[in-house]
Structure P
Amino acid sequence: LSGRIPYEFGNLQSLAVLWLSFNNLSGQLPASMGNLTTYTYLNMVNSQITGSIPKEIGNLVDLITLNLYGNQISGSIPATFGNMISLRYMSMFDNQISGPLPPEFGNLTDMIYLSRINNSQLVGPYR
């Protein structure tokens with residue numbers, strides 16, 4: 001696939017799994033993805049995604065796995081990540097994410113795996 005991730009993805013209310021890895025996408029994650037509160041698995045690995053992570057991603061309270069590694073995502077991790085209390089696995093290495101992990105990250109008490117490798121500007125505690 002190539003091109004932007006359509007804003008209309010936010011209308012797919014029953015979608016639980018989205019796998020858009022190894023594509024030639026452009027642009028950033030649309031804020032409308034925050035409408036998909038039934039997501040449990042979001043995988044967009046090595047897909048050329050750019051820009052920052054929208055704060056609306058924090059609406060994905062049922063999300064268990066988030067894989068966004070190997071893209072060109074920049075900026076900081078939004079404080080709304082702390083709302084994703086079901087999140088257990090998160091891989092976002094090989095991006096340009098920077099800044100501190102927000103204190104709200106401490107709400108993710110079920111987190112088992114967090115990879116921040118090669119995001120050398122990302123600081124803060126993690127396990």
Structure Q
Amino acid sequence: MAELAHVIERTEREIFGLQDGQNKEFRHNYPAARARVAAEVKTAWEQVKSLSAPIDILINDPTTDAALMHFQAQAVDGYDLFLLEATMRAGVAQVITDDGDYSAVSGIRVFTSNYAVVTAAAAQGKLLRR
């Protein structure tokens with residue numbers, strides 16, 4: 001949900017007319033806009049939940065050790081390490097995300113609207129169309 005909220009908030013901030021770097025100003029100084037963002041995130045998350053099931057993750061020593069191994073082997077950031085570990089443990093092979101880091105992870109199929117990822121996949125002949 002964090003990634004979904006981030007994308008929705010960024011898009012709404014851009015529609016509102018604020019630039020990158022003004023995230024906190026948008027969040028704290030425009031309560032009506034923030035309420036709209038919260039409503040959009042809630043609606044979007046309800047749609048996601050209607051199509052899928054959440055994955056439980058326990059962040060403990062074995063999980064952090066596995067995440068460290070992913071960090072050494074995959075080009076993902078620290079936050080994504082735990083999401084990646086949870087998906088792998090649950091046997092999930094398909095991920096919906098706009099996070100370009102996931103496009104470099106082997107063993108999963110990424111569904112995205114990230115322009116850079118779609119363009120790179122097309123150039124490499126890896127773009128699948130439905």
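Readers should treat all values here as calculations from the given coordinates under stated rules, not as data from a laboratory. The structure presented is a predicted model; accordingly, all values stated were derived computationally and were not measured. Cβ atoms are built from the backbone, for glycine too; each structure is taken alone.
Of note:
- Among candidates P, Q, the computation of helix-only ellipticity at 222 nm (-39500 (n - 2.57) for each DSSP H run of 4 or more, over all residues; to 500) that gave 0 used structure P.
- With respect to distance in nm of label points 7 Å out along Cα→Cβ at positions 74 and 90, the largest value across structures P, Q is given by P.
- Source structure of the calculated read-out (Rg and Dmax of the Cα atoms in Å, 13.3, 36) within P, Q: P.
- When percent of Cα pairs over 12 Å apart, for residues 26-81 alone is computed for each of P, Q, the largest belongs to: Q
- Which of P, Q leads on distance in nm of label points 7 Å out along Cα→Cβ at positions 10 and 98, largest value: P
- When FRET efficiency 1/(1 + (r/R0)^6) of positions 58 and 106 (r between Cβ atoms, R0 = 30 Å, to 0.05) is calculated for each of the structures P, Q, the largest result comes from P.
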